[in-house]
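These are the structures, in structure tokens.
What follows draws every value from the coordinates through simple rules; no lab data is involved. All of these numbers come straight from a predicted model, not from anything done at the bench. Cβ atoms are built from the backbone, for glycine too; each structure is taken alone.
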Structure 1
Amino acid sequence: MSEKNKMLCDGCDECCRYIALEMDAPKTEEDYDNIVWFLLHRNVHVYINWENEWLVEFATPCMMLDPKTGLCKIYDKRPKLCRDYKQKDCVRHNHESAEKISFNTVDEFKKYWKEMKAKKKKKKK
């Protein structure tokens, strides 16, 4: 690990403790039901980022994260996705939440979905 990265990441392993995957924005009742299903699972949440992309996040640590040191055990051979990650995108250094809108529970998402349907219905009138 470079000295610069050691300093930037010192005491932080947040980016190694979750997976976030982009998904299509929900448009149908089936899409809605799929998001409800995601949110019924522990350590899963759904959010919309500042670019209006929808993501599902799984809070699960990388198996290569050393629990004692908080460092990557395969740092020199880590996947390209890890190598390409920029500290400027890190919540520790960015100081801005990645989420514009976050859904941690089914009720939060149901409320949002209901509001969006009402807005669409209003626009059609």
Structure 2
Amino acid sequence: MLYWLSAFVLIVLGCIMAIGFTAFGGMATGMVSMFAGFGVIGGILLLGFGTVMALIGYSLFQLQEWARITTIVLVALSFAGAVFGLLHPIGVGVLASLVRMAIDAVIIWYLVQPQVSAAFRRA
């Protein structure tokens, strides 16, 4: 469900970003219109990431092994990012990093359980 929620948010933000920056670029002239182009590119990238997240979420419900492994890798990268968040010199977002690390640890722990691995291999 987290992947589908993330996919929904990314797709909505991608649409808003692409449409909003296009409208803003039409109203502005000069250098600002260049930023509108970056907004469209960013919106398209968010749409692509949202589509990938939706595909992974669907594949997890279908118990596909590649989706389980991909999720473990992505969550491990998220955990590593949270560790770097803890090392920030100002200490901004320490609580958010700890919560993120806890959620990531639970997801990885669940996905490597023998019965969960077996369920993905059988499908």
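Structures compared: 1, 2; top value of distance in nm of label points 7 Å out along Cα→Cβ at positions 16 and 64, i.e. the largest, recorded for 2. Can you tell which of 1, 2 yields -10500 when helix-only ellipticity at 222 nm (-39500 (n - 2.57) for each DSSP H run of 4 or more, over all residues; to 500) is derived from it? Label of the source structure: 1. Each of structures 1, 2 was scored by FRET efficiency 1/(1 + (r/R0)^6) of positions 48 and 96 (r between Cβ atoms, R0 = 30 Å, to 0.05); the highest score is held by 1. Out of 1, 2, choose the structure whose coordinates give relative contact order in percent (Cα under 8 Å, 6 or more apart) equal to 28 when calculated. Matching structure: 1. Can you spot which of 1, 2 the value 59, 40, 16 was calculated from, given it is Cα extents along the principal axes in Å? It was calculated from structure 2.
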